[in-house]
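Got some structures for you, see below.
No value in this document is a laboratory result; all are computed from the given coordinates. Just so we're clear, the structure is a prediction, and the values are computed from it rather than from any experiment. Cβ atoms are built from the backbone, for glycine too; each structure is taken alone.
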Structure P
Amino acid sequence: MTQALYVLNFYSPIFIDQLKRGRKSATIRLGDKSRKYARGQVVWVTVGYRHSPREKIFSAVIDDVEVKEIQDLSPRDIEHDNPEFRRLEDTVQFLEQIYTRPIAMDDIVTVIRFSQIVERPSTQFGNGEPPSPN
């Protein structure tokens, strides 16, 4: 049985720098996404618009998936989602822009925390066999 590869996609290119620098380590998604994402799952983190090419920024592991009402978002949730935001109102306004609908304080969101998987470059050359003593 094959397991599906999941993607955490971000629409705005403004997030590329935040992601690469490790300043953005969570995303807040409208609705309950706990059936789609789970702790320990490996995902691709990408940036691009729907139905357009997307840039893979890195692979990541899901550290935590937490479902809660918007009003219960902590300052840490908000800052890890967008390091430029400090207030709940900023996050609500941003979500309203993304989802193009009003967001109520009792709407359900999923906070997905993730960590970049660092892939070290291979130090091996050739096919991995020792050189022949010519």
Structure Q
Amino acid sequence: MHSKLSWDHKMGFYASGDSGDQIFMDAGTPEGGSDSGVRPMELLLHALGGCTGMDVVSILKKMQIDLEDFSIEISGERAPEHPKKYTDIHLIFKVMGPNIDRDKVNRAVELSQTKYCSIAASLNSKLTYEVLTE
């Protein structure tokens, strides 16, 4: 997978990937941005939620659990010092439907978090980089 970011000449970046869809990330005005896009750390929580949410829905469908509604609330605590990484992330899965089996939902969430969610698994991944100048 690939991601390409283009700078807006302030603090914002347009990002697009293999899907061809584009998002805009920006900083708040106190940081020199225009306050017109999602923050990168906020986007990380969104990505985690989307990843685990898709897993849970898929697993519950295979378990023949009918969902009427499903949401995830995520809160992240960040370190006060740079790089201000997330020190704790807490997810609340809210599942509603006619035949909800709590044990099966717990199992689906556990499988997502420990086996399938690539975002959760990547949060402690090895990071390499290179710098190119023109």
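Among candidates P, Q, the computation of FRET efficiency 1/(1 + (r/R0)^6) of positions 20 and 76 (r between Cβ atoms, R0 = 25 Å, to 0.05) that gave 0.75 used structure P. When FRET efficiency 1/(1 + (r/R0)^6) of positions 52 and 68 (r between Cβ atoms, R0 = 25 Å, to 0.05) is computed for each of P, Q, the one that comes out at 0.20 is P.
Suppose FRET efficiency 1/(1 + (r/R0)^6) of positions 12 and 60 (r between Cβ atoms, R0 = 30 Å, to 0.05) works out to 0.95; of P, Q, which structure was it derived from? So the calculation was done on P.
Among the shown structures P, Q, from which was the value 0.15 of FRET efficiency 1/(1 + (r/R0)^6) of positions 28 and 100 (r between Cβ atoms, R0 = 30 Å, to 0.05) calculated? The structure behind it is Q. Source structure of the calculated read-out (helix-only ellipticity at 222 nm (-39500 (n - 2.57) for each DSSP H run of 4 or more, over all residues; to 500), -5500) within P, Q: P.
Given a computed value of 1.1 for distance in nm of label points 7 Å out along Cα→Cβ at positions 44 and 84, which structure among P, Q does it belong to? Source structure: Q. Comparison across structures P, Q (criterion: relative contact order in percent (Cα under 8 Å, 6 or more apart)) gives the highest value for P.
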